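Colleague: Each structure below appears as structure tokens.
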Structure P
Amino acid sequence: MFKSMHVTALAAALMAATSLAAVAEVVYHRGNTADPETLDQHKTSTVYESHILRDLYEGLVAYDVNGKIIPGVAEEWTVSDDGLVYTFTLRDDAKWSNGDPVVAGDFEYSLKRIMNPETGAKYATVLYPIKNAEKINKGELEPGELGVKAVDDATLEIALESPTPYFIDLLGHQTGLPVHPATVEAHGTDFVKPENIVSNGAFTLAEFIPNAHVKAVKNENFHDAANVKVDTVFYYPTEDRGAALRRFQAGELHTNNDAPTEQVAFMREELGDQFRVAPYLGTYYYALNHEDEALSKPEVRQALSMAIDREFLADEIWGSTMVAGYSFVPPGIGNYGEPAYADYKDMSQIDREEKAAELLEAAGYGEDNPVKLTINYNTSENHKNTAVAIADMWAPLGVEVSMINTDTKTHYAMLRDRQDFDVARAGWIGDYSDPQNFLFMVESDNDGFNYARYDNPEYDALMDEAAATVDLEKRAAILKNAEEVFMRDLPFIPLMYYGSLNLVSDKVSGFEDNLLNIHPTRWIGISG
């Protein structure tokens, strides 16, 4: 009798423990580079903001675990024979976090809001293929003229200026994410605050404590909530990659989206498969201010570029986690052939340095009249070491370099707000696999990303011609011509092509390496 009672009690205790385990909160601790400057999807411009926004919101399309486009709020769509009209049918179970249904009118409102110049969206250019979008964004037409119409609650129609083969990919970008109209109308720019925000993604915002974390919790109204394994996700600003590595080793972070390159050998030995390096669609570059007296001279820009030993940067500074880059558009991108490489790509470094000295002398610079430059970079040992190395490479040319380091948010705000600088570190990760997504950055009217203040009508005309060209082969040739002009004029000095670096605990599932390095928390699982 005692044995039976004991077994029964033990079984009950085991069942209780199992039940408690079943309902235990699943928390994901996610390192995410830096604090977001904004969580307004219409004002965002950085990758680390996009990681959060894709968790909070779902667009017409979304990304799967492998970084591929899948249906989101739109369960299906059709395209007219001329490629100019897309008709989206919305799923009937899409809801906002407050229980409101997600309707086509929400997307019409959102797309008109991002194009309204009063919104101040620095990334509105991504959606310029929509009919009248550019004219509206420049204040030439009213937002009501945008080629977007809610036919009914379940049907959205989007008309384009010209056929755009990558348009569905564009809608996957964070600028295509919807806002909740009633909340924006009620709270204005404060709609992003945790106490106000209404979102339609797998998660909703719970806290935003600057320099500490952003906290999001599972949205039970999300149409696929039953399959979302994480209950709470914390995004931590991890600008200090070395500190992030230590936190990862201590079990405080499940993942981190970067790693200290000076410790690559250590991480490969100590972390094994938990340290991941994968190809990434991006270019690491230095922007040159074309309004600077010295940098306004093409000979100076070419000399500075030629003198940089990119192989040293990629292999020694970045531990072979980058690849030396001699074009702005990275190789392997879709809808393109071979990029427009610099004509000195295959020259020896010694020959390059000699040619660089000749160019500077021809421009009137040398030991008696040195070029004096300041390199601005955002906080990271990797970026600091790169800047120091490049300063050393420029020193034999008589170039005198000083440096300014600021946090990531301040650095990019400086660039976007067109504050004074000489040379600035930056990077661009493709939002979709098409060369236009890189080359559009230095069009003269792209105030948000044309950090160089580059203004060349020849370049703009080629980009306009490419935008109006339907034939993909002809379009690729035109874009190649544009990149050749880019490499001649050097608004940016391409330095390296990115590899994605991630620290991923063996407790994490659903984190699959992919070219866009997109990892929605919706697919993540945490064990142990």
Structure Q
Amino acid sequence: MKLLLVEDEQLIRKGILMKTDWKQCGINEVMQAEDGRDAVRIAEQFRPDILLTDIRMPHMDGIEAARSIREFCPKVHIIFMSGFSDKEYLKAAISLHAVHYVEKPIHPDELHEAIRTASKMVQNDLRTDMGEEESMPLIKREIAALLCSPVYQSDKLARLFPLIGSQFPHNNPCVSSVLKWHHAIEQGDLLLQELEDAAQMAALDCFSMLKDNHHVVIHLISRSELTIPLDDSLQQWIHQVSLRLPKVPGFHLGIGQQVHGLDQLYASYISAVTNLQRGFYQPPNAILWESTNHSHTDAFFFEDKRITTFALALQQDDAYQAKNWLANLMKEICKYPDTSVTYTKGIYLQLYQTVQQVGKESGIPSFKQEAAVGKYVERLYACQTLDVLNQLLSDELDVLFDHLETRKGNSIIRHVTQYIERNYQNRQLSLAEISEYVGVTIPHLCFVYKEGTGVTIKHFLSEYRIDRAKELLANKDLKLFDIALQVGYGDGEYFSKIFKKVTGLQPSEFRKRIADV
């Protein structure tokens, strides 16, 4: 099997060549290239089975080189290496159906595993090309599907097992499990291969299949020639799966009850599905199985009248009470992990509709768009855990209270401005008087006004008084002291000081300029 290594940094290239056990990976020929352009030239003659390439390189990057090599080596299996977490490169890697994406600094074990996976894929390609064992994966998938059926079809199973070179395990200990991936599964064959490789490491026979875009069913069967307890093998398999599966986007793995004989395996499958449902109330990457500590609980029941308290907190613009109510609800639901996920999502849909209704009643334009409800429902039913579901609604609460706070702030600013315009002549006008009129505390009043206008209330009051004073200075018959009194200043010298601070001129200088004009 041939591998082409492409890396522009000589030290890294030599390190990979020296530290990798190529024979153990099934590789017997290795060529190296210094950049993408060099790689394409060498590949035209070398025709590699596996391309191990850096992404960012001079002259031609790894993505472009891989595309070019694929044109004349359509079955080459690609492993990318990069020290840059760049989403666009990851997308390109996916579009090229790369076997693996190894981040720098490279860990030898991770690189070894990636090459080993690619090597197995090349071997499978060779078998298919030669017409050998072409149908074996399909037979194993068919066995997995039959074992999920409520009707035990022993005749069909008895015919299929010999086709894969295995004896029919009538009474072997076995268990079913269901893996739920939190995003749509993109490389199903690779995922199934990882699960089966983990079973191989645990000395278990494995029959797996994709149930749909998010679920994988795995049947694990003890080998009759071994005396290892199923519990021990199962623990080893779970350990291997936890190591192999990425923690993002996350998963839940439901393990069913252990049974003896394939005719009992459907019961194990059903219990795995039941256990998996409890994963909704657990953090991501949790393993869920029957244990002596778990006893089935009653389902959570949500009384409709409870929503009145939530609605009241919204109507009273009490963000703290509403958020606290929601947090307590989530804690309470978590005490009932056997509650149907659909039922729980229905509760949160009711709460969302309540938020929408309060938004509409408050006259907020964005809460009048019916299309938003449909989008929210899509996001709600895509939630894989209660924590994510709760956060989704909490975000909607933030939107509502942000709108309410903004509107409240605008109202406060408007009332402060109007009150000053009507009462600026009052020499005793104070923040305490204004806050009492508006109906909020002095600190909140000052914060909202400064946040909304960029100036303090005191600054606005001074400028407003001086603007009125400018108008009065046009009347030559009015004395400066009289003008000061009319705009709220009882001290002529203090008035002159504030006037110069605002305009840069003394009142008398300002009056003279007006007269000159």
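Colleague: Identify the structure, out of P, Q, from whose coordinates P(r) over Cα pairs in 10 Å bins from 0, in percent was calculated to give 4, 17, 27, 25, 16, 6, 2, 1, 1, 0, 0.
Modeller: So the calculation was done on P.
Colleague: For the read-out helix-only ellipticity at 222 nm (-39500 (n - 2.57) for each DSSP H run of 4 or more, over all residues; to 500), a value of -17500 was computed from one structure; give its label from P, Q.
Modeller: Only one of P, Q returns -17500 for helix-only ellipticity at 222 nm (-39500 (n - 2.57) for each DSSP H run of 4 or more, over all residues; to 500), namely Q.
Colleague: Next question, about the same structure. Have a look at P, Q and say which one yields -1.02 for log10 I(q)/I(0) by the Debye sum over Cα atoms at q = 0.33 Å⁻¹, for residues 244-283 alone, as calculated.
Modeller: So the calculation was done on Q.
Colleague: Further, regarding this structure: With relative contact order in percent (Cα under 8 Å, 6 or more apart) coming out at 8, pick the structure among P, Q it was computed from.
Modeller: The read-out was computed on structure Q.
Colleague: Let me ask something else. For distance in nm of label points 7 Å out along Cα→Cβ at positions 92 and 324, find whichever of P, Q sits highest and give me its label.
Modeller: Comparing P, Q, the top value of distance in nm of label points 7 Å out along Cα→Cβ at positions 92 and 324 belongs to P.
Colleague: Another question about this same structure. Upon calculation of FRET efficiency 1/(1 + (r/R0)^6) of positions 164 and 332 (r between Cβ atoms, R0 = 41 Å, to 0.05) from the atomic coordinates, which of the structures P, Q produces 0.25?
Modeller: Considering all the candidates, the number was obtained from Q.
None of the figures in this text is laboratory data; all of them are computed from the coordinates on show. Note that the coordinates shown come from a computational prediction; the quantities given were computed from them, not determined experimentally. Cβ atoms are built from the backbone, for glycine too; each structure is taken alone.
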